[in-house]
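Participant: Alright, structures below, take your time with them.
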Structure 1
Amino acid sequence: MSGMPRRRTVADVMTARVHVAGPLTPFKLLVRLIQENRVSAIPIVDVNGFPVGIVSESDLLLKERRHELETEADLLHLRRRQRERAKADGLVASDLMTAPPITISSTTGLTAAARIMQVRNVRRLIVVDERGRIAGVVSRSDLLQVFLRSDEELRDEIVDRLIPALMLSAEQPVRVEVRYNVVTLTGEVDRRSDAEILARMTRELDGVVEVVSQLTYHWDDSKPVQEVAQSAMQNLVSI
């Protein structure tokens with residue numbers, strides 16, 4: 001199935017031009033980097049370009065809450081409060097950053113990247129190359145870009161690449177309609193499994209919101225052979 005549609009990876013949607021800082025970058029310069037570049041976080045890298053942490057706007061804003069953090073006790077979240085106090089007193093990136101950073105390979109699929117963000121409850125991931133050095137940053141909004149693919153682009157991918165790759169019979173064409181990235185499949189195929197596989201593979205295409213399958217089939221190959229034979233015999237007897 002060499003003609004199957006290519007699954008997009010983090011490298012296709014990430015921001016490759018990333019503003020970074022070193023562990024000794026002063027607090028004020030971190031604020032300036034965030035403000036001037038209109039980003040919400042700055043990756044912190046060592047002298048070799050390996051990510052060692054990340055400083056976000058929320059980390060920097062703890063400085064505004066110094067008095068509150070020093071005077072109020074939080075016995076339920078004592079360890080978190082201690083970390084917040086340490087960051088509030090921080091002067092350079094190494095004092096403020098969240099470490100180690102959550103990283104992801106540039107070859108990771110978009111589904112896996114989204115899963116990591118949801119499980120780890122983070123807004124962005126640092127992308128690394130095969131050597132482990134920083135290659136970019138991918139955010140939640142970056143992952144959502146795939147759903148901006150046009151209806152025409154999705155339809156062409158299904159008709160010109162997916163259906164031929166599945167080797168469905170050309171004598172029984174499948175009609176494909178796409179509206180707002182919702183795909184409707186109609187037509188008749190040979191087997192029930194053909195209809196199920198096509199619907200599943202279409203749903204897994206990058207950018208597809210949902211699939212409405214109205215496909216019919218000649219043969220229900222999900223039934224055991226013996227059951228099919230018995231049904232055929234009953235039909236013959238009734239005739």
Structure 2
Amino acid sequence: MVRGPAALLVVVGAALAYFLVAPELPQLHPPELSALVACTVGLTFVVAIVAGLAAMADSPIALFPAVAGAALLVAALDVNDVAAGATPFEAVLLGCLGIAFAVVFDVPALAVALPLFLAVIDIAQAHGGGSAGLFTLTTSKPGDALTLELPDWGTGLAAARLGAPDVVFLGAFAAYARRLGLRERAAEAGMLVGLLVAVASEVLLDAELPTIALMAVGYLAPNIDRVGALVARPPDE
């Protein structure tokens with residue numbers, strides 16, 4: 001994933017360029033292929049941004065200017081109805097909030113208990129008929145502050161929308177992996193795979209899967225051999 005402030009700026013800039021130009025790219029057919037490609041590229045940028053931000057867990061003071069700057073940019077872009085153009089900065093804002101959560105609640109056992117608890121809640125909500133997935137085929141419904149729009153190619157519509165809680169916990173899990181000696185890059189890649197599985201399920205099978213539960217699996221699976229030691233570790237280590 002991303003390493004260092006310079007690399008992070010490059011990724012955010014590339015993501016902004018992509019989200020702005022995506023509506024002008026050649027339209028793909030059938031719609032399912034278009035949604036899969038657009039979601040894959042968009043989610044990869046979102047996860048790469050949050051992965052780059054995870055380094056701020058080492059110097060939490062840097063979170064304050066990052067959150068303030070991203071919030072101002074998101075507000076300005078939302079006022080001007082930029083829609084998907086705000087997605088990279090929404091990823092920065094929400095990712096930083098997740099990292100801040102992990103810094104404040106820096107308890108090793110929580111790094112395991114939290115994703116398991118959220119996964120159970122997410123699965124229960126989906127089983128009870130609630131909306132678990134946020135990935136949809138193209139839609140003209142405008143975005144809002146609680147979703148990140150992933151633009152489709154050549155249609156001016158959204159291929160999918162990613163919920164704010166997904167990005168917040170993506171940031172929290174990435175920060176926990178970094179701070180607690182887990183396999184950071186593998187966890188980030190696993191969470192991306194989890195999100196892509198949710199996309200494929202909804203696009204190809206018309207079946208919503210609980211996205212946070214899939215992210216939890218992607219985060220814990222590469223570190224399964226380290227979970228026991230993490231749970232047993234005293235909070236002050």
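Participant: Out of 1, 2, which one gives 3.1 for distance in nm of label points 7 Å out along Cα→Cβ at positions 99 and 123 as computed from the coordinates?
Facilitator: Source structure for this number: 2.
Participant: For which of the structures 1, 2 does the calculation of relative contact order in percent (Cα under 8 Å, 6 or more apart) return 18?
Facilitator: Structure of origin is 1.
Participant: Here is a follow-up. Thinking of 1, 2, which structure, once helix-only ellipticity at 222 nm (-39500 (n - 2.57) for each DSSP H run of 4 or more, over all residues; to 500) is computed, gives back -10000?
Facilitator: Going label by label, the one that fits is 1.
Participant: Here's another thing I want to ask about it. Quick one: distance in nm of label points 7 Å out along Cα→Cβ at positions 83 and 147 came out at 1.2 when computed from one of 1, 2, so which one is it?
Facilitator: Answer by label: 2.
Participant: Taking volume of the Cα convex hull per residue in Å³ for each of 1, 2, which is largest?
Facilitator: Comparing 1, 2 by volume of the Cα convex hull per residue in Å³, the maximum is at 1.
We did not get these values from a lab; they are worked out from the coordinates using the rules stated. Small disclaimer: the values here were computed from a predicted structure and weren't measured. Cβ atoms are built from the backbone, for glycine too; each structure is taken alone.
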